[in-house]
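Just below sit the structures, each encoded as structure tokens.
What follows draws every value from the coordinates through simple rules; no lab data is involved. Please read all numbers here as calculations on a predicted model, not as lab measurements. Cβ atoms are built from the backbone, for glycine too; each structure is taken alone.
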Structure 1
Amino acid sequence: MFLAHRFQLDPNNVQETYLSRAAGTARFAYNWALAEWGRRYAACKADPSLPLPNEGALRRQLNAIKRDCFPWMLEVSKNAPQMAIMQLGRAFQNFFEGRARYPTFRRKGRDDRFTLTNDQFRIEGHRIRIPKLGWVRMRESLRFAGRIVSASISRIAERWYASITVETANPILPYSDSQGAVGVDFGVTTLATLSTGETVTGPKALRTLLDRLRRLSRGLSRKVKGSRNRAKAKVALAKLHARIANLRRDSLHKLSSIITRRFDTIGIEDLNVKGMLGNRRLSRAIADMGFSELRRQLAYKAAQRGRQVVVVDRWYPSSKTCSCCGYLLKELDLGARHWTCQGCGTQHDRDVNAAVNLRNMAVSSTVSACGGEGAGPVHQAQGETGPGKAGIQQQASVA
């Protein structure tokens, strides 16, 4: 298993200058290789006898010309331009296999990063040794034990971070509690509603700091381009965006850790977040919650603790199905937070009822998966949608 640990660096002024140069060199190499890739591809279309472009040929070409054409590249680690071109090769592979869009050029201030292989740096305690720079202080030491694979150095809001990837044995963390199965219903008013009746509101970091964000954005737009005041306003706005992201990420980590520690089977819904963002009235509130990130954290933390995450199909009517008798309500408006079952007369809270249904689906899926092979920490759920749609099975998506 590969684990990554990101921590903040504490460089001095000279070291910050080197890190900026290395990031600029990696960005230049990536953009040069992307332009050269397009030029070679156009030449191949005109003359089919020419070889197709690939990252290996581009790396060899850059090594042959950089001493004469780009001598400033020699001032930083050789990994900076070479790994950037390798990353471009992976970007094109993802594009050809339909997993990503066509690669775009990197921009200064947004894509300030470079990568080092494990033979080009060393970590000792609270410091990291970077080629042609020396030792740089770190705010904390590496927490994972194992073979160090690579390090990615990046700048976010004028702060430098190092993300260290470590290959370790599959860490199965000990159970701290075992409360059976739970269903987790994601929402906008409350971030998560558990089948136990507990609710988590979430920090709503963007909503809390929205007034300050608007003020800084207006201030930036009024500054003269290229001026020192505009540069200061840009840094202040970037720091606020980083603070919002950190607040959201911290709350999601705490919530996902609590859920995976308490419950061994977790049922969640396969939300179409991209489609939900098309609602112009709720898009900002939905983006502020971070549903996709919460699902990702639940998946990998469940794997570390030996738990299971069951992803229920997005078309399963969890809110409209009575969790007591299975009665399926025909219509349920989004504004209706409570409803009464016409089959058994039970009064339901919309979110709690949905969470209970997700838990039931997770339990039934786990029981059926025990008889098969290859049931992993994130697997499918299959079951009937209720009396209103008898015979129609809902297949859950794998995360």
Structure 2
Amino acid sequence: MDRTYDLTLPTDTRWLADADAQAVCDAVQDGGHTIYFVGGCVRNALLGLPDSDVDMSTDALPERVMALAKRAGLKTVPTGVEHGTVTVVSGGKGFEVTTFRRDVQTDGRRAVVAFSNNIDDDARRRDFTINALYADAEGRVIDPLEGLPDLRARRVRFIEDAEARIREDYLRTLRYFRFHAWYADPAKGFDPDALSAIASNTAGLETLSAERIGAEMQKLLSAPDPAPALAGMRQTGVLNAILPGADDRWISMLVHFEALLGMRAHWIWRLAALGGDDAVTRLRLSKADGRMLEQIRDAAFEGNTLSEIAYRHGIMIAQGAMLLRACLAETPPDIAVLETIDAATQAKFPVAAKDLMPAYAGPALGARLAQLEAAWIASDFSATRDTLLDMPDT
């Protein structure tokens, strides 16, 4: 049932006040069809959170959307016509407009869909009630599946049958924990039906690609406090299924230390704290992220000072190593360490190769430079060029 609430989004909602988005709505509505903003953009506007992608949903078929957009002078790109999605370009910005759909067949990874003219069908094929919220061009909220009460309660709940939603797409298990980390009230715990359905379907996670798992984990670990969600993943067997050997015991402590120091969190050092076997492959990390992960782990457990780590590898590696060492010691870092790390990243070795030539050349030159650099680091970057050049060669 289409439930239109006496609720209107704030008029200063960016995408609602966007003339280009309104032009897309006008083009479809002028053809006698309905069109709604849907999903994350509506959810976040109601929560007062930053914008997410602006998606639209309509009862018009894709070919009709393209014809109406063309009539209005707008360009279209058939980005996913077979699934009902057309990108309409207005003012140089692309807006995805998708025809109402219902699932005909699913296999846990992808779905065969049929188009519909019923908003309830479209809402029921979504994952969570808080993602099945719609708003018309005037900002009036439409809530077919009672997502507003869940949103107000900061509760993440699968639409209707949790087990059926998970079996339609096993990635929804990871999305559940990610959405819980970002939008739920952790004090209220998890929805029992959701946890039961998740625990009964962990085998389905094996069908997911490493890229999809990695993308979800990065988003989850970027949440303000992912610790409760990760604990739920551990309790249901999900964490071990996607990252064997992972242990979330340090995450709460690490998040607490970040807050104490006023640090901007980074998902990669949280992943380093989580551990696990072969995270680079299992989460299909990029080369840069994989290298950073390994450097943080190595730096955290080697004997070099944080100053040297910062000088050689940069601020992110040093800060991550600092946090992991603090978790190991179960002792908050001293805020002064952040200043030390920052200063070390900006330190410049005062001796150049030309300063040692021609007395040194080839391998001897490299060895002498390394010797002086080590002495300079040991001096906490205070030794001057002249002092270093006067040092005996050992």
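Some notes on this structure:
- Value 7, 21, 26, 31, 13, 2, calculated as P(r) over Cα pairs in 10 Å bins from 0, in percent, for residues 76-267 alone, assigned to which of 1, 2: 1
- With relative contact order in percent (Cα under 8 Å, 6 or more apart) derived as 15, matching label from 1, 2: 1
- Of the structures 1, 2, the one that 1.11 was derived from, the read-out being Rg/Rh (Cα atoms, Kirkwood Rh): 2
- Answer label among 1, 2 for the case where distance in nm of label points 7 Å out along Cα→Cβ at positions 260 and 276, calculated from the coordinates, equals 2.0: 1
- In this comparison of 1, 2, the computed figure 2.3 for distance in nm of label points 7 Å out along Cα→Cβ at positions 180 and 300 is attributed to 2.
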